[in-house]
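J.: So, here's a batch of structures to check.
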Structure I
């Protein structure tokens, strides 16, 4: 017998169309089969609230979730990165079993917190993947990206071996060449080829800091000093000469997430716009704010119709893993942006871009019914514009809607 139920609310923030007032979501066997303006059958009435899908966190490092508080802002990005590297070394220097346990526990902290903040899918950058890291993926849908690092031939071979195992074990997994200063054109070529062969997405930290640009252009500055401890001389010589050349190479991949993009220039944005079906930018607003970067070019990106999604980055740079708080931060700092556009950055937009990846938890017909509700003021929301404005300014947080079939 089919398990079915119907839920009514004053508003439904659907992913596949305009928000619906006084709508009903019809669920059968855990999937949404209809979203209607009315229903003649019995319903569970949630009253003055908005039914929403779970959210998509488009960039996270779950294995850094054991930080009790974010690493304070340092004199420069390289100094902050040193602290992250030291933390990861501590995790990995334990015995093999203890190392896996430490990282699994850290990931579980991040997954539990993500679930509490109504995140349904996390795009997680996986460093040194080990089988068994994701011990309980039922809390949140995980879309892992295997981190690829080419500071030496040995390290590159090891990361590709780990990545290939991840692709084999998890059908939704992608690949993540780390950053311009830890990869080479040869590594990117190999990553693009492997991603395209398996129809998997890429993700890469690009134009994140001024120090990164200084390293690319001059091979000097704090990142050069940091990487001198890791990079083999031939790797430095063969590294990227410009962000433009990197973007040109990445455009051969079917889908690439450019993480941060804080310092992309106008020419580079024009290139992304010309290839907007292949590129999206992931902006991590509160991490960006913590580092004190120049104003993010999100407005220029959206004017060019470049897809933009939001991520939390990690607890090493952020107070929590609430991607809704990221959206509210964007609304507060870029009030000229359409609230619905911002809302879609954590819901429908990343799901659409990653259509062939397992992010099947939207508020749309055919999706899994992983739903939540946000309390609304009684009778005060008159149209869609007011709805999304309220959702991004209220302090109200989503509450997950449990399977209601037993309550019919």
Structure II
């Protein structure tokens, strides 16, 4: 029914059942700016029945109120700078475009989307944490777009879904690579490596390409998977970030080290077996080392003795060398990284080796060194881990 409601306001008795704070704010605003009294808002009017009915209505309104999803809050909030950044990033990063659900926080099982808007928002918050107070909107968008584009190259499964080669639902069910706990961890790591590896952070991100994201990977148990379900509480977020940093050969903080058993105590970068040692065979003789860094240095020293000069040919197809004559040459543009043994070690031959690498990268260095020295990797030099 449409019409006009008329009533005598002098004799009317209104009870504000929901919205007392808003009413007080409106009254205060009108005192400051009387012109606001000419504005109009919508209200719901209910006829008074009894005090018990008013109390019941108040209970119903507050007990069963439907909260909008975090994704919708981000979508419609035009005052939050991070919301605006995230929405623009979703449009400009290829793997995000048309792959982000902007309504739901948890994606429905059969959703064709790969990400939720809230998960990318949280990841961007971690990534841009050090920029939010000083950088412009354009600077934050540019940084985030460049970062997530680089990440997508290290996690090719995202691109396969975007290209239609893989199904989003199948990837979400079998992999954690697009889950919010992982995105947030990657965002946090990104903020750190952009500061620490100013000129080669993209190269460092490529270590993510060797991560086994499958849910069946038992490494994730009690990290971000418990009883077969992916979790994203505070502990899981910290443990996931620590696991990925360790895989990438990055130094861990004390809280991160405590999240993961097996640290060798030198910053958490070297991966250590459950018994504290890694075993390997060098020219028929068995050895054991407490950290991959020590093993790498020992093997490279022996290979140099076998064929002097062979180590300078190791590069790994990346923008900076694994082995160089000076520490500064290992980290062009970031000389501070070579100032201590957490990032580089001096070999017996006088060369320096970058030891701040993932397990996969260290194995790659050893394999390349074997090839350069003319020895057989897997036979003359065999890693038993």
Structure III
């Protein structure tokens, strides 16, 4: 059975000191646009736009949407006027930063082996860069996207969550159509790659880059890239499957689902996966069914919670979204589903706060009910693809 490998990029596949790279990147961009934007204003816009992406928790809108809303308001230059200059920068100037990075030969060997055995390979880098920038970084790593058919590359045009939000990981898997078989997130950064993926229920393998001291976690597989495939071969299949055993991992999938469908209906990035029938009503019909089912999900969860004891009385159950003048036949079902899903997530957040007050049977019943919703979402990805 083929593996699905989610691979971090910086210091996993590419030697790059991000503490050095990011300031150099921001400085180079500011200098190249200083004729129209004062460098201090540019830097402030970049920082605040990036922080907005890092803090994003809602599946509404892509990361580029939230970045642009903050960035262009601060720099006071219309996006349409700046777009040609940014295209030129990423095509012609950004590659100069490659000198701050270096190839990791073991990473190239690892990726080539993965492709030889027909594994799915996802470049699971924090999607704070435009796709063009990520493609350049892959070329610097000796893994040019022209030469390797990656299943998906995460970039800010198409993705809705940064790695800081664990919904990032099920968003990737939803975009792939939630394939069967072994899954593994491989990365060097424990706090950015390993810990959040694990919270989302994903199997992980930690490859510390050796640049500093670190503590060994006995319950987490650790080693070099060359150790990954031997470790996979030694594992029972149940150790390599995504699990949903608690509210945190369940909530990550439920948060990612509207983001996946928004990405399919609002394509921007070259490396997005599209549904074969995205030009007809198939995806819209799936979303409509999900929106209808969500009414039942909200009511069922509300009934399972003791309103007086758990404290959900203050959460209004808006089962129907407010009408919007700009809705169309294609966007209304997604809007309906999004509003209802956010309502369900509010209830789950309330459940998390009061889980300690539930007895074992009540706890189990809620978890099992929500697992059914997760399975419903996963099936919708598979039907869409």
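J.: Using the calculated result -10500 for helix-only ellipticity at 222 nm (-39500 (n - 2.57) for each DSSP H run of 4 or more, over all residues; to 500), pick out the matching structure from I, II, III.
T.: Source structure for this number: I.
J.: Further question on the same structure: So FRET efficiency 1/(1 + (r/R0)^6) of positions 21 and 85 (r between Cβ atoms, R0 = 25 Å, to 0.05), computed for just one structure, reads 0.25; which one of I, II, III is that?
T.: Values: I: 0.00; II: 0.25; III: 0.70.
It was calculated from structure II.
J.: Taking relative contact order in percent (Cα under 8 Å, 6 or more apart) as the quantity of interest, name the structure among I, II, III where it is greatest.
T.: I
Bear in mind that the values in this text are calculations on the coordinates, not laboratory data. What you see is a predicted model, and the numbers here were worked out from it, not measured in a lab. Cβ atoms are built from the backbone, for glycine too; each structure is taken alone.
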